[in-house]
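Bear in mind that the values in this text are calculations on the coordinates, not laboratory data. Small disclaimer: the values here were computed from a predicted structure and weren't measured. Cβ atoms are built from the backbone, for glycine too; each structure is taken alone.
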Structure P
Amino acid sequence: MIHNPILQTSLDFLHLMATIAWIGGMFFNFLVVMPTVAKVLDPATAGRFVGALMKRVRVVVYVSLLILFVTGIPMKIANENYVAIISFENAWQIAGFIKHVFVGLMAVLAFYSFEILTPSVVKLSAQGPSPAITTLRKRQMMIAAATTFLFGIIVIFLSAVMKYL
């Protein structure tokens, strides 16, 4: 256990803030921003807007991932249920492993979306409507749906479960 309550509280606070920024941002983007953009903006403007938005969101996500990593390691090691980095000796360790698999998948999908998919959407949107842009936007929505609603909810649920194991 971390015996310094100020340090423990600070780590937990930063960890929660990074989680809120990343997963909360994904929820807002998926539920509010993207549907509004699709209804209001023409494809070329939507592409430019999404490109500019994702540049800013990307920074938030990458900084959040760094904070989660830096705060999560000492928080995990200090927990009384901790056995080893990878261990299946108790329910807390198993839940933590599964949670981190989903966090890893979310990070990979975020990287793919920010570094590969979004630049392609922006480039194609500038050329006007096309079947290729429709396909890429559907892929974006599938990734957003998977990471936001499925993986994000699983991570938050497992985090809550771990508090009581």
Structure Q
Amino acid sequence: MDKIPMTREGLKTLEEELKRLKTEDRPAVIQAIATAREHGDLSENAEYDAAREKQGFIEGRVAELEAVISRAEVIDTSGMTGDTVRFGATVVLADDDTGKEVTYRIVGEHEADLEKGKISITSPLARALVGKSVDDSVEVTTPGGSKGYEICEVSFD
């Protein structure tokens, strides 16, 4: 099986979610199922159906997280330096059209969160950036059309 690149913080977040699912959410849903069973006829019991559905989601997510964590390859970015974009880099880009600057950190697929400025290494933007340096221009084809950016800054946290 292929390894999944991930930052140390990303792995920690996934491990915390897995722990919460196993120690808090799973026991709570088991209790909800037991309570719903006490109400009698299960064929018309909406509480029971909802609890079973939630249990299915939790079990599926536990299995997914265990698989991802078992294949995680933590890439330590603390010692990285330079101005070339690669995994773990924080990149400041200037939009060619508006001049507006945006900052993204290139992370693993399972820790990407656009609202927090984290983009997946497999995203079109990250693929266009990897290997480029400060002052390089990149053209990115996205579902919304083509966008141009200039790399203003590259750093590693």
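Points worth noting:
- Rg/Rh (Cα atoms, Kirkwood Rh) - structure with the largest value, from P, Q: Q
- Computed -12000 for helix-only ellipticity at 222 nm (-39500 (n - 2.57) for each DSSP H run of 4 or more, over all residues; to 500) - originating structure among P, Q: Q
- For the set P, Q, ranking by relative contact order in percent (Cα under 8 Å, 6 or more apart) places P highest.
- Source structure (of P, Q) for mean count of other Cβ atoms within 10 Å over residues 21-28, computed value 17.9: P
- Label whose coordinates, when Rg and Dmax of the Cα atoms in Å, for residues 69-124 alone is calculated, return 12.7, 43 (choices P, Q): Q
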